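Listed next: structures, encoded as structure tokens.
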Structure P
Amino acid sequence: MPYFSHPTAIIDLGAQIGDNTRIWHFCHVSAQSVLGENCILGQNVFVANGVTLGNGVKVQNNVSIYTGVTCEDDVFLGPSMVFTNVINPRSFVERKSEFRPTLVKQGASIGANATVLCGLTLGRYCMVGAGAVVTKDVPDYALVAGIPAKQIGWLSRLGHRLELDQYGNATCPESGEQYELNEGCLMGNIF
């Protein structure tokens, strides 16, 4: 089934939109953007030129995704969260050649009203707490919160808080998937 767009949405000619994607009220999808299959864009979402969204990405209301942002499959962008693309903006200085790319890896979730500074990588299945300000890269499976965001724990692929044992091992209570902490990196499904 082709994508759906609400009559109030603006889809610029040239935008690539995958099957079964739904684009709701007052969205604007720019010409040089790519949206995968089964995505959902809530009300008042802006997708700039040069943005790529993988399959199954869910973008909640009032999110602007600026040039240089790539979201891999199954990413969740919470209501009114913010991306940036220039580190030192000034209204009177043109810095479009200085856009810094931001990568949000597979399965990552960003909470409502969080801010992600440009030039960062958010790891697979990480979670950014509501209202956090992310100023540095986030590891796979990490839970970060606060201003600036700091790691406060680890999560399973399904989003459950992991309790590491004395050997750095943990099991997801829902899936039974197992994890191991090795040199500061959490590895999933390793046993």
Structure Q
Amino acid sequence: MVKAAYLKTSGVQTSGYLTGHLLVAMPTMADPRFHHTVIYVCAHSSEGAMGLIVNKPLNDLRFTDILSQLKIVPRSNNCSQINVHRGGPVEVQRGFVLHTSDYQKTGTVVVNEDIALSATTEILKDIAEGYGPHRNLMALGYSGWGPNQLDEEIKNNAWLCVPADAGLLFSDGYDHKWDMALSRLGIAAHRLSTQVGHA
């Protein structure tokens, strides 16, 4: 697994890899931690890949709970509606906020012209005050791959790749995101389970 530290904070990611795309777990996914997951790829290069699961909110933790732990007083009414997601199995105590690129501060990683990633207390305070990004998704932990690991998993039919958009990414329909992502490829989930092909 790679550390998230290799994410660059100096400008837009421009690699020819899958940065800014969604990974959709195939029904045959062997790792139960990624069963029916949809992952937004924040970075993908020759050094590896890093992404956040965007369709697995935690049932026992809310954004307001995290604010309380950090002694941040929420002043925005929207705070109670923000879910915290299980971003992946790596560094599960570390928080990340995936958000629209209208919000950029020191330490923000710009993924592309629409999406950015922040991992600072400052963004939590701004969201609590009502000055945060237009749309956001908070996650604890991340999903990471070493050099060429993700590429091999895709070749072995573990994942399908889907272009991402803010509508799907920040949708509250968590139970349907997996099906919605597949539908972007014209694939019906009930048929996929009986098919074997290459991504």
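Annotations
- Once mean count of other Cβ atoms within 10 Å over residues 37-44 is evaluated on every structure in P, Q, the highest one turns out to be Q.
- Identity of the structure behind 1.07 (criterion: Cα Rg over 2.2 N^0.38 Å, calculated), options P, Q: P
- Structure from which 19.5 was derived, mean count of other Cβ atoms within 10 Å over residues 93-100, options P, Q: Q
- For 0.9 (distance in nm of label points 7 Å out along Cα→Cβ at positions 29 and 45, calculated) the corresponding structure among P, Q: P
- When relative contact order in percent (Cα under 8 Å, 6 or more apart) is calculated for each of structures P, Q, structure Q comes out greatest.
- Origin of the value 1.1, where distance in nm of label points 7 Å out along Cα→Cβ at positions 53 and 181 was derived from one of P, Q: Q
- Looking across P, Q, the calculation of helix-only ellipticity at 222 nm (-39500 (n - 2.57) for each DSSP H run of 4 or more, over all residues; to 500) that yields -4500 traces back to Q.
- Identity of the structure behind 20.6 (criterion: mean count of other Cβ atoms within 10 Å over residues 61-68, calculated), options P, Q: P
- Structure responsible for 1.6, with distance in nm of label points 7 Å out along Cα→Cβ at positions 125 and 173 calculated and labels P, Q on offer: P
The numbers here are math on the coordinates, done by the rules we state, and not lab data. What you are looking at is a predicted structure, and each value in this text was computed from that prediction instead of being measured. Cβ atoms are built from the backbone, for glycine too; each structure is taken alone.
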